[in-house]
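Alright, structures below, take your time with them.
Nothing in this text is a laboratory measurement; each read-out follows from the coordinates by a stated rule. Treat the numbers as computed from the prediction; the structure is a model and nothing was measured. Cβ atoms are built from the backbone, for glycine too; each structure is taken alone.
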Structure 1
Amino acid sequence: MTRSVTILGATGSIGASTLDLIRREQDEWRVVALTANGNVAELAKLAREFKAEIAVCGDGGCLPALREALAGSGIEAAAGARALVEAAARPVDMTVAAIVGCAGLAPVMAAVERGGTIALANKEALVAAGEVLMAAVQRHGATLLPTDSEHHAIFQCLQGGRIEDVRNITLTASGGPFRTWTRAQLDAATPKQAVAHPNWDMGAKISVDSATMMNKGLEFIEAHHLFPVGLDKLRIVVHPQSVIHSMVEYRDGSTLAQLGPSDMRVPIASCLAYPARMDTPCDPLDLPALGQLTFEAPDEDRFPATRLAREAAHAGGAAAAVLNAANEVAVARFLAGQLAFTRIAAVVEETLNRYSPSAPHALDAVLAIDAEARARATEMLETA
């Protein structure tokens, strides 16, 4: 039976991995909508290849170019924030939400309010609006499938178990490209070095988050919303090989771990086929070749981002939204060569110290807090 799918963020790394899987079983899928921010050429190419019903650019100024690129194809073209939301609201069997940053929040909410099944790869939606989003999931009867490798690993380890029987959940972190670097080396780290992840092939922003360990901090907050075991039962451990993606320990002492290659097509395939399974082109694990799996505690002196995220989670309210917004601003400045690597976490901490709004109870409030936190982080950087 053919299933319908919308991919929000089709030209990014998650979108590319998703379409690679769909391409291999194209007769089983009908692509409804593909979206991108501003990569018109790639979006139009993909829309034509997969015969999408509509292609949408988040950048409203791209509409003329997109229409030209799709001329004669019969594929509808649209652009702008409202068009993204409208595309996400179209009825489909599966929505893959992979827009990076808070730009993906409103489209994710639109898919949730439709009561659909969402493969959620946009971590910022849960970080910035966790309580609002999860309440909407319950209210509209939506199904949320975590697509981050760590959260999908936890999701799989919980199958057949009871959440009340969980003693601990452990998120694993690779440690990023700077795991063994000294503070002096970190001070001089460049964007090119930060995006060169040793295990994963990811976009620039998430690669920098991995290098600062903020990615794991954001995932800690995500896990808090997805798996309500209590913050005291969530842990982070550094696992440089990135083979074990997360672990769940039960009260009887049993620990279940999900292992797999460092390839996002594995958790994406599990979501696309859920509750069944599907083939992937990924090589199977060769444990003898790996030789050993090692673990170490995070170093929060050199990498304070996990501490900041944990404190934001404990603070509750709007703290996580402020943390996420300030981090996005700081990472963008770093990638532009305008901020030192070690200042990223410092900017986030300073923004959290200066801005403590009331807890948001609706999407508009979340977006207002996000905008204000960005403005304050930007002002801080420009007056420093």
Structure 2
Amino acid sequence: MPSTVAGESLRLESPYTAAALAGLVRRFGSPLMVIDCDVVRRQYRRLAAALPGVELHYALKPMPERAVVDTLAAEGACFDLATTGEVELVREAGIPPARCIHTHPIKRDEDIRAALGFGVTTFVADNPDEVRKFAPYATQVELLLRVSFRSPAAVVDLSRKFGCDPEAAPALIDLAGELGICVAGLSFHVGSQSRRPDTKLRAIEACAAIIRERQGRGVCAPATLDIGGGFPIDYLEPAMPIEEFCAPIRDGLAALPSGTRVIAEPGRFICGPAGTVLATVMGRAFRDGRWWYYLDDGLYGSFSGQLFDHARYPVEPLQPAAGPRQPSVLAGPTCDSIDVIAEDIELPPLQAGDIVVGRQMGAYTQASATDFNFFPRARPVIVNG
């Protein structure tokens, strides 16, 4: 990831003015990824209010940015880690390991050892081979068993790749017990950018039944439930308000056995609205009856989430332009013909040097950007830190 503009505290009042954003481009160049720590705080507090009593572990993968980690640490957040690189990021940030869990269901032995070396002791597994990997560390770890609940209503159905069938969970708990490993609880992740809470609610109810049945058996009975992430945000189409989305989830959690610890792993909801991309028109061409505008950022850069995350971002010119809006094409800078951000987007006439703004672009954008064709990634600029 490119180096973050640092060394001073930049303030940017919301809503951002065109003059303020243009000033950032003049000062730091283009393209830019503006990361607003005030928005990170707002989103964290909003979700915490919608899910009282739930431990929020920020999932680093959508935006592994140190300033975001520092901001959330000051809010009292915990952290969801999935790789050794993420372990190193929170270590460097001074995050206590007790505030972290490691949730990747598939791990190498060196990944386990790196997390243990930092001090993380809670891990996730979803099949017998993964459970057996923890046998050498049985006295040092506790496991959350990941259970699969398919979610066709989610933009990305994460239970397609990970998680055991609910019917297989008791046998995995028994296997862990035979190996001397404590199963502290269950986890699930029904999908990313979930449109409705229905599948999450069904998963809570199914996991509650497993927890109740196992708690009658005594030693190391599951007493934790990790309900994953997937909390939605607005893109081109509005999402269900988080307060409405979480209302039935709260009701489901209230029916869990008394004393159950509940964890959630929000990522997109916290960092998505905090990212604003500023890109500049490099040139234009009139092709097949439409203007094509070529930006200095594209699908191989900050707009990579359109490929990998199936997101469509609100994009507009920074300054109002004279002339009627017409169907146009926004393209990225690379020589690859796939590098097209939007087709048939209604835009006023633009000129080389005009700035285009992409909003709601904090999640799965900069994190998955590349240096393809030697076009540099957007430079992160931290504001309101």
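Matching task: -0.50, -0.93, -0.97, -1.03 is the computed value of log10 I(q)/I(0) by the Debye sum over Cα atoms at q = 0.14, 0.28, 0.29, 0.31 Å⁻¹, for residues 19-58 alone. Pick the structure from 1, 2. Don't skip to the end; give the middle numbers.
Details: 1: -0.28, -0.95, -0.99, -1.07; 2: -0.50, -0.93, -0.97, -1.03.
Label of the source structure: 2.
State the single structure among 1, 2 that was used to calculate distance in nm of label points 7 Å out along Cα→Cβ at positions 67 and 235, giving 5.9. Numbers along the way, then the final one.
Numbers: 1: 5.9; 2: 2.5.
Matching structure: 1.
Assuming 2.4 is distance in nm of label points 7 Å out along Cα→Cβ at positions 251 and 275 as calculated from a single structure, say which of 1, 2 it is. Don't skip to the answer; put the middle values down first.
Numbers: 1: 2.4; 2: 3.5.
That value comes from structure 1.
For Kirkwood radius over Cα pairs in Å, which of the structures 1, 2 scores highest?
Working: 1: 21.2; 2: 22.1.
Ranking 1, 2 on Kirkwood radius over Cα pairs in Å, first place is 2.
Could you figure out which one of 1, 2 the value -8000 for helix-only ellipticity at 222 nm (-39500 (n - 2.57) for each DSSP H run of 4 or more, over all residues; to 500) was computed from?
Details: 1: -14000; 2: -8000.
Of the options listed, only 2 reproduces it.
If distance in nm of label points 7 Å out along Cα→Cβ at positions 291 and 307 computes to 3.4, which of 1, 2 did it come from? Kindly include the intermediate steps, with their values, before the conclusion.
On the way: 1: 3.4; 2: 2.7.
Of the structures listed, the value fits 1.
Out of 1, 2, choose the structure whose coordinates give FRET efficiency 1/(1 + (r/R0)^6) of positions 315 and 363 (r between Cβ atoms, R0 = 25 Å, to 0.05) equal to 0.75 when calculated. Display every interim value, and only then the final one.
Numbers: 1: 0.75; 2: 0.95.
Only structure 1 yields this read-out.
Determine which structure produced the value 21.5 for mean count of other Cβ atoms within 10 Å over residues 83-90, calculated from the coordinates; the candidates are 1, 2. Can you show the working numbers first?
Values: 1: 21.5; 2: 18.6.
Comparing all candidates, it corresponds to 1.
For the read-out relative contact order in percent (Cα under 8 Å, 6 or more apart), a value of 23 was computed from one structure; give its label from 1, 2. Please report the intermediate quantities before stating the final value.
Numbers: 1: 14; 2: 23.
The read-out comes from structure 2.
Can you say which of 1, 2 returns 3.7 when distance in nm of label points 7 Å out along Cα→Cβ at positions 51 and 347 is computed?
Working: 1: 4.6; 2: 3.7.
Considering all the candidates, the number was obtained from 2.
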